[in-house]
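Colleague: For reference, the structures are reproduced in the following blocks.
Computed from the coordinates by the stated procedures, all read-outs in this text should not be read as laboratory data. None of these values were measured; they are calculated from a predicted model. Cβ atoms are built from the backbone, for glycine too; each structure is taken alone.
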Structure P
Amino acid sequence: MQETTVAMSRTESARRDADPSGPQGAAVDNAVSVRCVSKTFGSVEALKNLSLDFPRGELTSLLGPSGCGKTTLLKIIAGLLEPSSGRVEVGGEAVTGPGPDRAFVFQDFALLPWASVLRNVAFGLELRGMAKSEREAIAEKHICEVGLAGFEHSYPHQLSGGMRQRVGLARALAVDADVLLMDEPFSAVDEQTRRKFQEDLLDLVRNERKTFIFVTHSIEEAVYVSDQIAILLPRPSRVSEIIRPSGFRDKGADNLRRDPEYLDIVDSIWASLRSYVE
């Protein structure tokens, strides 16, 4: 992976083997730790001894060929799937199922079609038994935060795909989980909306101080929004390499997309992944 090494050195980013202990001597506060996780579906081995740490307060993207197990790993962290072997910890506690410390933003929105935007966003709080006035106040705050003020009483069928995705994101934020799991949340929207979502996501990472785990097929998107990128091998999936882009977010969206260092990393990752695709 010589090209990747060159690109990382130009950006003073870290490139290392998938060692869950992290760089020697470094004390890293990890919100999520995956240890030697394997997952088999019948005769299909989706994940094999996969280990990966997710630093607290950062956005980590999972990037790799289609079918390499990105969503499977995300669902195991969420507690929606049980690993065949291995262990996942969130906040130092073993994951045994879904919990309030994690929220999932689904690719297909997963909204309640009969409920208004306000009730969809407040639904997780409603399940917890929170009083209506309190949960609606929290929901309204996050509806405004994702740019949907004025649509509180609209229904999913009255919204565009991008707006429905914002409702899903607001619902995840409303439950105040420590870890947000996002499964290709921007794949169903047009390029202009996608870029606006990326900007909004970076604002959320800065302001919310939560840990984001983000599945994407877009190399450019991963490099742009991530503190850490984990490149996964084809099935059975393991971590091929970990990349930590640095210094991009201060350059602004327009300047960044033309930045030689940014483009070098995008090209290097593509060179790494191309052999798997071919």
Structure Q
Amino acid sequence: MEAILRVENLTYTYSAGTPFEHSAVEGINLTVLPGEFLGIIGHTGSGKSTLMQQLNGLLKPTAGRIYLDGRDIWSEPKEIRKVRFRVGLVFQYPEYQLFEETVYKDIAFGPTNMGLSDGEIDRRVRDAAAFVGLSEEQLFSSPFELSGGQKRRAAIAGVIAMEPEVLILDEPTAGLDPRGRDRILEQIRDYHREKGTTVILVSHSMEEIARNVDRIAVLHRGHTYMDGTPAQVFARAEELMSIGLDVPQVTKVALALREKGVDVDPSVCTVEALRQELLTLKGGGGAC
């Protein structure tokens, strides 16, 4: 299958040519397939946010290339705005970017800049609002009257309304309570399943990643350190912890059980996978 996004030898250097020069990402290679749900993990400073901002053209690579449907996104710099409509990016704490008089106008901001008709804008706004669980009444209220979780959903709806081919979410549940986190993730899963859109989820929560994604890319010191399914990545739990990353709690439980002589697959990373392991008491079936 042809990649929808392909990153080749990507490097981004901040403050180039000054004493403060440093590369946030260096020589990264990554492919993202159409319809894939990809997770990106890495400790603070590993280059996650810098990479995401390059994928939709907010930052221009210092070196290397990014291909969208086989075409270098910087081949025509004047057209980079169109790339941002196709690769939508939801920043961490996106609610701080709400600024319009009503939630409706905030969600409509992106589609309006795409030059769409009023009817098409209205359809997209209402569809996006429905996906994230905002009511008709909330659409016409001030965004500043919403709760924290509702503001987050409104901001996500503003990106969804552009109907991007790739949706990137940088720590979309940061700062939310457990109920709010679960609600956001459920809506993202529903959106991915119903629309078939490629989704890239950046998260520091190993549980969120393990429960939702098809594949994980691990960043470390600006490089791609691991790349594989959740089971393949979390099977290397000790290696992950050695570079300062956590693993799902259930994976830690599996490792502790193995130390006590229980033959549990160390790659389990969800409660359901561990439950199946314990029911069958045989290894090798711990797919996440």
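Colleague: One of P, Q was used to compute relative contact order in percent (Cα under 8 Å, 6 or more apart), and the answer was 20. Which one was it?
Modeller: Q
Colleague: Given 0.8 as the derived value for distance in nm of label points 7 Å out along Cα→Cβ at positions 64 and 224, which of the supplied structures P, Q does it correspond to? Mind dumping the intermediate values first?
Modeller: Values: P: 2.5; Q: 0.8.
Comparing all candidates, it corresponds to Q.
Colleague: Right, something else. Among the shown structures P, Q, from which was the value 64, 50, 39 of Cα extents along the principal axes in Å calculated? Intermediate values should be presented prior to the final figure.
Modeller: Values: P: 56, 44, 38; Q: 64, 50, 39.
Corresponding structure: Q.
Colleague: One of P, Q was used to calculate distance in nm of label points 7 Å out along Cα→Cβ at positions 168 and 232, giving 1.6; which? It would help to have the intermediate numbers written out before the result.
Modeller: Working: P: 1.6; Q: 2.3.
Label of the originating structure: P.
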